[in-house]
1. Identify the structure, out of 1, 2, from whose coordinates distance in nm of label points 7 Å out along Cα→Cβ at positions 207 and 247 was calculated to give 4.0.
2. Using P(r) over Cα pairs in 20 Å bins from 0, in percent as the calculated read-out, with 30, 60, 10, 0 as its value, let me know the right label among 1, 2.
3. Where does the value 0.65 come from, among 1, 2, when FRET efficiency 1/(1 + (r/R0)^6) of positions 143 and 287 (r between Cβ atoms, R0 = 30 Å, to 0.05) is the thing being computed?
4. Work out which structure the value -9000 belongs to, where helix-only ellipticity at 222 nm (-39500 (n - 2.57) for each DSSP H run of 4 or more, over all residues; to 500) was derived from one of 1, 2.
5. Could you figure out which one of 1, 2 the value 167 for volume of the Cα convex hull per residue in Å³, for residues 95-278 alone was computed from?
6. Can you say which of 1, 2 returns 10.2 when mean count of other Cβ atoms within 10 Å over residues 79-86 is computed?
Structure 1
Amino acid sequence: MKSRRTCAAALLFLFTATAFAQYRAALPGYRYDFPRDHFNHPDFQTEWWYYTGNLTSTEGHRFGFELTFFRQAVDRDSKPTNAWDVRDLYVVHLALSDLDSRKFLHAERTNRAGPGIAGVSELDRRIWNGNWQVTWRGDDQVLQAIDERFSLQLILQSAKPPVIHGENGVSQKAVGAGRASHYISLTRLKTTGEIQLGGRKFQVTGTAWMDHEFFTHQLDTDQVGWDWLSVQLQDNTELMLFHIRRNDGSIDGHSAGTFVDASGNTTHLRKDEFTLEPLGVSWTSPETHAVYPLRWRVSIPKLGITVESSTLLPAQELASPTGLLPAYWEGAIVFDGLKGEAPIRGVGYLEMTGYDHPMRQLR
């Protein structure tokens with residue numbers, strides 16, 4: 001979900017004083033236009049671009065990565081007097097999961113646009129925050145992120161057209177007009193490049209996933225968090241599924257998903273058409289004391305899919321060093337199970353929010 005997949009979640013409630021009336025709501029009937037809709041939508045208050053992936057080096061070393069750009073509008077009606085005036089804040093999260101060494105590294109930064117410090121440009125076909133950036137070259141994307149401990153330099157090539165989640169152009173998250181997002185994914189990005197870590201260079205290949213959402217309203221006051229996952233199966237099909245958890249412990253009826261077949265055709269999945277079940281294996285964060293369920297069973301009877309997730313690295317929590325934003329778990333996972341009567345495997349990413357405290361507490 002990102003509603004996904006932030007977190008994006010963190011920014012969603014950060015500027016509660018901003019008047020919603022300044023911004024558009026995500027409503028049915030939106031007409032998507034690519035490549036335009038891969039870039040900025042300043043009429044909406046919140047927007048994010050999520051990149052996650054599973055990579056393997058030529059020596060067989062396994063990695064996961066996350067690079068997520070957030071734009072949070074602060075005041076759309078004001079007229080800027082200079083380049084330093086703040087109309088939007090740009091936040092970015094970077095994480096590397098060294099799965100074989102069982103190490104998780106992450107960093108974040110926050111900037112105003114300033115004189116070219118951060119932003120999103122359709123003209124330049126670029127999303128950036130300092131030297132962390134994604135640049136489009138034709139249909140390919142070049143991802144670059146440099147931290148003092150590690151760096152990523154990756155080329156992402158989409159094997160399928162963009163997926164639009166939900167129904168009638170919106171991914172509905174709660175009752176009411178506009179309680180939704182416009183939600184786009186590139187579900188199978190063939191990825192090659194280099195990771196630098198600990199003085200070593202790893203040439204890597206694998207698959208990545210991109211989520212892009214823009215909206216103004218989304219969760220309701222009795223929705224406390226979500227569990228979201230992406231699945232890239234070995235038969236060239238993909239799944240996106242999310243559960244929204246309510247205050248009473250139930251699963252919200254607006255939970256949903258999407259199945260993408262090998263040709264890129266999509267099937268919308270409503271809450272009663274799949275199950276996303278925690279299997280009792282958990283990890284407790286020593287930093288936030290949140291308890292995250294790590295092993296999940298996914299079942300979609302009408303597609304004949306039953307798979308279970310696992311991870312090599314339980315500690316994949318991103319906790320803000322300031323403590324002002326909610327912590328969330330976002331990490332690389334693998335899947336094993338059945339599709340019909342045939343064994344099937346896959347890789348993906350799992351995001352869990354609202355486990356340190358409910359998201360509604362930030363409203």
Structure 2
Amino acid sequence: MTYTDTSLDKVLGPLPDLFSDGRGVRFDSPERWAEQRENILANSVPLLFGGMPPEPEVFSCRHMYANCHLITAGTAEKQISFFMQLHRPKIEDKYIEGKCPVVICGDLFGFNDEKIKEANRRGFIAAVFNRCMLSADNYRVERDYGLFNIYPEGTFSTIAAWAWGYHRCVDALCGMDFVDTDCIAITGHSRGGKTTLLAAATDERIKFIQSSCSGAAGSGCFRYEQYADDETINKYGLLDPRSETLADLIRVIPYWLGPEMKDYVGRETELPFDMHFLKAAVAPRYLLETISMDDVWANPRGSYLTYKAAKEVFDFLGVGENFAQSFRYGPHSHGIDDFCKFYDFIECARKGVRYPWHNAEMIYGDVL
């Protein structure tokens with residue numbers, strides 16, 4: 001078998017049309033994109049993630065010590081606080097003068113020293129926070145902690161709470177005179193990659209987005225189930241040779257999704273969206289998906305299908321080069337090479353140079 005052999009895969013149905021408003025009217029003009037983008041978000045985010053938490057009534061960012069800032073946000077009655085660390089680029093122990101681009105990562109332990117140093121070497125500020133301070137990632141379904149205590153009437157999911165955390169980091173950075181607010185980038189891996197896709201789709205201040213190996217409810221596809229070949233199963237000792245599905249999410253980690261998503265298990269073709277909706281909502285900004293061909297659980301072939309569908313919107317808006325996929329081989333990880341691809345992606349865009357890793361078509365072509 002080869003990576004383009006789809007004989008074991010399951011196609012559950014066609015993808016919903018991004019160019020329809022759901023009422024029989026077609027999106028047929030770039031000038032109408034803002035309106036269509038709102039339709040796309042309205043038809044996906046409330047169901048998929050239970051909506052987003054409200055914009056905070058109260059917000060503050062206080063410099064605590066060294067590179068550590070305390071962000072506090074919420075209602076007039078209740079707030080939640082979490083730390084954001086800023087690693088600013090230096091030359092001879094002095095901060096670079098002027099405004100610098102920033103890369104935000106909520107995967108606290110994923111943004112290690114090596115990746116931060118490389119960001120700084122390129123002149124980027126590295127901003128790090130722990131998204132789990134907003135909502136714990138410990139398989140608890142109870143809504144009696146974190147951001148759920150601030151907005152107890154909300155139906156938003158944990159991934160929506162994490163995305164809200166990215167938004168509050170952007171709030172804080174927009175108030176700092178050394179940040180280039182025209183170059184705010186976010187990155188995340190796996191469940192963190194699901195988070196960055198949602199955060200960017202719902203906040204146009206975020207210009208550059210990386211979603212790494214994010215699978216179902218991320219860069220994957222609910223309507224396409226991928227199955228591994230024997231070589232990949234043996235190479236990685238896979239216990240489950242298929243991609244993550246909606247049923248898997250609802251069975252194990254339902255708190256990642258909106259409460260009504262459970263009603264669509266086995267009825268995925270009735271969903272009014274698939275993940276190309278959130279990808280398209282990023283347009284005309286910049287989106288890079290980094291994916292391993294061997295990471296069948298993250299559904300690389302399904303990711304390519306939703307990439308192709310969303311890229312039609314980017315192409316229609318005349319910004320096809322702003323959306324790229326970069327495939328590699330290896331395990332489910334977010335290593336330094338993946339970070340460097342994102343840094344390269346940002347630098348290419350800032351220089352007006354074509355990003356060189358549009359290799360999804362090279363691998364799959366017209367097979368999918």
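Any read-out appearing in this document is the output of simple, stated calculations on the displayed coordinates, not a laboratory observation. Note that this is a predicted model, so its numbers are computed, not measured. Cβ atoms are built from the backbone, for glycine too; each structure is taken alone.
1. 1
2. Structure 2 accounts for this read-out.
3. So the calculation was done on 1.
4. 2
5. It was calculated from structure 1.
6. Computing mean count of other Cβ atoms within 10 Å over residues 79-86 on every structure in 1, 2 gives 10.2 only for 1.
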